[in-house]
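Throughout, read-outs are computed from the coordinates displayed, never taken from laboratory work. All values reported here derive from a predicted model rather than from experimental measurement. Cβ atoms are built from the backbone, for glycine too; each structure is taken alone.
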Structure 1
Amino acid sequence: MAVNSLTTPQKKSIEFSGSTARRYYEGAIAAFLFLCAAISILTTIGIIGVLIFETVEFLRQVSIFEFLFGTVWTPLFEPPQFGVLPLVGATLVTSLIAMVVSLPIGMLAAIYLSEYASRRTRSILKPALEILAGVPTVVYGYFALTFVTPLLRDYIPDLKVFNGLTAGLVIGIMIIPLVSSLSEDAMNAVPNSLREAAYGLGSTKLEVTLRVVVPAALSGIVAAFILGISRAVGETMIVAIAAGQSTILQFNPLNPMETMTAFIARVSLGDNPQTSLEFKTIFAVGMLLFLVTFLLNIISQRVLAKYREVYQ
């Protein structure tokens with residue numbers, strides 16, 4: 001039956017049924033997307049809930065003052081001591097070394113890719129640099145242990161086989177792509193009109209880069225730095241393989257040391273009963289690590305919100 005031969009009520013009935021089906025279809029898609037978002041949110045809430053519950057159970061048996069300010073961490077020995085500062089100190093040392101490596105190199109790489117490299121060079125170098133981000137961290141760990149440490153021991157005789165220096169250096173190498181990519185994206189977002197205005201005033205390429213582009217992209221660069229620090233603090237496999245398992249409070253990167261993430265990986269292997277106080281230590285350390293990274297992410301968001309430049 002031809003459409004033109006349909007009466008007006010019949011046409012309205014077909015249009016109504018089509019719009020109803022379309023509404024149901026779009027509603028189903030919206031419900032599916034909401035479910036996906038809800039799963040991620042509920043998973044996060046579940047993880048945080050488990051951390052809080054197990055940490056409270058741990059702190060019922062261990063003083064929070066002893067946990068935060070104690071200088072001896074021997075939860076697996078007799079008598080057990082639960083001062084987390086040795087783990088915090090090791091995490092701080094390896095993260096600082098990683099930042100010394102990754103922040104300047106990543107920043108300089110971003111400046112070159114954004115301001116100096118040709119389009120063809122950028123299309124080759126940026127993907128090649130970001131390949132580093134796809135290498136499994138366990139590979140970085142064994143690279144640190146079997147290549148970087150023997151190389152450094154040729155120049156630093158006091159360097160132990162397991163040490164914080166090697167772990168920090170390799171973590172820094174690993175997060176260079178993160179810092180450089182985010183910083184370069186921030187600099188690329190600066191409009192060319194600012195560059196052209198600076199060139200019109202007689203500025204050199206270096207002056208435009210350092211006095212115009214970098215200040216204009218400062219919020220994104222700082223956010224990249226903070227996210228890089230969060231990544232260094234939360235790294236597990238490199239420090240678990242290359243840094244060692246010493247829980248003595250020290251700040252000498254030439255010696256073995258154990259970070260918070262390395263301790264969690266070691267204790268969670270299943271050698272301790274899940275109901276024991278020793279096993280609950282991983283949740284207390286995990287909660288402390290979560291709070292540190294959460295604070296860094298909040299700082300990153302505040303920096304972005306406060307110093308972000310909006311260009312038309």
Structure 2
Amino acid sequence: MRDKLQSSGDPSKNIQSFTDVKLNLLNCRYWKLELWDCHDMAFPFWRIYWNKNSGGVLRHNFMTYDMSPDKVYVVAPFTSFSTKYVKNHFHKKGIHVAGSQVNKHDNETTVQRSLLHLFIHFKLGIPFDNVFPGIFEIKMTPYLLINLEYLTNRLKTENRKFYATYTLKLQSIVNDILSNIGPELFKTLNVDHRILNVIRHIENYIEGKPTNSDLAAIANMAPNSFSRLFKQKMNMTLHNYIMKRKIAQSCDLFLHTNQSISEVAHNIGFSDRYHFSRVFKMITGSSPAVYKSFKAVLK
């Protein structure tokens with residue numbers, strides 16, 4: 001008892017287990033969009049969208065979401081989706097975005113040809129960045145509305161330096177939104193410890209080319225048995241998971257470094273640029289060259 005009390009400050013004998021969710025904010029912006037023609041986007045981070053006025057549309061698979069101010073929309077990583085602003089829509093393919101930051105001099109009530117659009121991009125860490133692709137509608141609550149209004153008003157005056165209190169407030173808003181989705185989202189919450197050990201190994205050696213036998217040995221299982229377990233728990237094959245994680249890492253390198261396509265391909269373990277480009281397009285829906293060209297838009 002004394003050792004436990006000294007290490008955690010907890011006098012209870014009941015052991016508690018907490019899920020380790022590592023929220024990593026990538027960006028948070030409040031824009032007035034004149035154009036939002038984006039087709040078949042699929043990127044390795046979470047997105048939260050909230051529009052203060054109507055006219056925004058999301059499409060995923062065969063579902064169309066007419067975005068309304070009384071709902072918040074969450075897009076899971078690697079979800080292939082399209083967007084448009086109905087008042088100004090012409091492009092049938094590619095990614096086309098035009099607009100500017102909403103500032104303190106803008107009168108939101110007089111906006112006629114712009115979509116008032118809040119977006120937050122973030123990651124949750126492994127394995128929670130590998131949930132099922134999809135778009136989730138969150139019904140607005142009075143408490144959430146107060147916080148979102150605070151956030152958009154704050155972004156009008158300060159959108160570069162997120163000090164501690166500001167960051168904590170933003171994190172609480174993201175957590176509030178995610179906690180309202182429901183249990184159907186986090187289907188990978190209780191991942192088998194053998195799979196988690198393999199996932200950690202893949203992340204630490206993303207440039208490697210592990211075989212099923214190599215990874216099964218880490219899990220202390222026979223290769224065929226481990227492959228079946230992995231597909232059952234992660235809802236994808238081990239090979240597809242590794243490819244997705246490599247492409248996710250490549251997206252980070254494109255966004256945060258000036259490495260060439262060939263350099264990125266080499267650094268994540270592809271033998272040549274052409275194989276990498278084929279896998280990248282298969283997973284994201286766009287080529288590495290197109291992704292790099294829209295670097296400013298993605299940020």
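Observations on the structure shown:
- Structures 1, 2, by mean count of other Cβ atoms within 10 Å over residues 208-215: label with the highest value: 1
- Origin of the derived value 4.0 (distance in nm of label points 7 Å out along Cα→Cβ at positions 56 and 192; candidates 1, 2): 2
- Looking across 1, 2, the calculation of mean count of other Cβ atoms within 10 Å over residues 104-111 that yields 19.6 traces back to 1.
- If mean count of other Cβ atoms within 10 Å over residues 128-135 is computed and equals 18.8, the structure in 1, 2: 2
- At a computed 5, 24, 31, 24, 12, 4, 0 (P(r) over Cα pairs in 10 Å bins from 0, in percent), which of 1, 2: 2
- Ranked by relative contact order in percent (Cα under 8 Å, 6 or more apart), structures 1, 2 are led by 1, which has the greatest value.
- Structure (1, 2) behind the derived value -22000 of helix-only ellipticity at 222 nm (-39500 (n - 2.57) for each DSSP H run of 4 or more, over all residues; to 500): 1
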